[in-house]
Structure 1
């Protein structure tokens, strides 16, 4: 694992202000879309737990549906930790196993690797959330953080395919900071981050570096607009900084809507640009 200087204090946020902004954002977005509330996948991890806490505060616990979607290799600990959040918030919940959905495709390709299997699981879970959205009039809530988005550590039309993203401008370090302030259960905050896609999988082992190290580099590169050389001058290893910056650039397509080839005078995404609540002619 890569080690790095400790400048994490520069990422500290005003948790009270962040709480007000994010709960206000959730109420505003759900209201403008005409939704009755939110539906989210509750994995037992910190990101979905924080999203649930913010949503329950913004919308009322009765208007937030938590969906547990275990695969056959999912750990019992993940389900247990999800239960901690459900019980603490008093939100309604359902459990929809995705093994049958995912294996219908996985079993057709015996040579399938973990990446492909993981992408299928992520997309199967989003199918479930959008089905519940249609059935109940709830908007699918994103649970991804800024670190994941910048690194491309997400699945298009999987965990990134949602109606709104309340915590996608919070680095993992800041997710932990806000989670502590909101009272997210300690076992959820303290455990090793994992997408729980296969047995023993952890985010940091798969990425090859810690969230604490990469959060600092991303903060300097993105928020402070440092060059690679300037980040290295702060004491970070050049190979690590260059690897991180390459991931940010190469995965930019995941953070934008699909590009549209321009032919007309007003092309969606080029010249026809409006906020989601656009009501003009």
Structure 2
């Protein structure tokens, strides 16, 4: 029952997303299965670090990447932190566990040329779906919001008059993002076409399918992948790459790290610093091309 209570805790108190909760549950259950097969017990409260270390080794033997193993041990650490919190154990067996070293993969953002090529190309139809698709891409690129935040956006969250948008982020943390003036006529056109839908099934949501239902994650991913395949040869073309593009382009144009952090809804600057990679690369290129001491005589 401890796992059931843990999942309820993540849902009710921590307010994690369904996807995150599902991942945590699977990781803890995987460890429980390992305990049964390797140590002939399913009493997770009695596990010690030696058992967990054996699990980590078994995961590595299966060929799992260090980043994946770190995610699984993080889930397990959170589970034992919960057991400690409710008094089921006296100490967290993962208290002093050190994460495995892993090379952080950095998604390549779309270039400004790629963004302009797509948004100025005649690839969007003039009907409801074309207008919506264009606005989805513009909204992701000009606000940096997450895919889940875009999907859950409500009509009342978009303030056209004051050019502001209210975004509900992770852990129900709310932030306000300015809307660029160029988005206002796009939003107005979209809302006009949206109002013509026959009895929307999810009327409170801002973005809808033609059927009147709210968008879903796979739909948004496919939308981004389909349109960007027209202008980009990058392997990864996803909503998250657009978020990465938003941050990188702002930093390239001189925006402060603190400002980008607030716009992205990060809880710390450490989360935002990953986006400085391409910004630094851009600065380095400009520096090498422009500094007199690096020019050939």
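No lab work stands behind these numbers, since they all come straight from the coordinates. This structure is a prediction, so every number in the text was calculated from the model and none was measured. Cβ atoms are built from the backbone, for glycine too; each structure is taken alone.
Below are the figures for this structure:
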item: Mean projected area of the Cα convex hull in nm², for residues 74-145 alone - highest-scoring structure of 1, 2; result: 2
item: For 11.6 (mean count of other Cβ atoms within 10 Å over residues 250-257, calculated) the corresponding structure among 1, 2; result: 1
item: Kirkwood radius over Cα pairs in Å from the coordinates reads 20.0; which among 1, 2; result: 1
item: For mean count of other Cβ atoms within 10 Å over residues 122-129 computed as 21.0, the structure of 1, 2 it came from; result: 1
item: Top of 1, 2 by relative contact order in percent (Cα under 8 Å, 6 or more apart), largest first; result: 1
item: Structure from which -14000 was derived, helix-only ellipticity at 222 nm (-39500 (n - 2.57) for each DSSP H run of 4 or more, over all residues; to 500), options 1, 2; result: 1
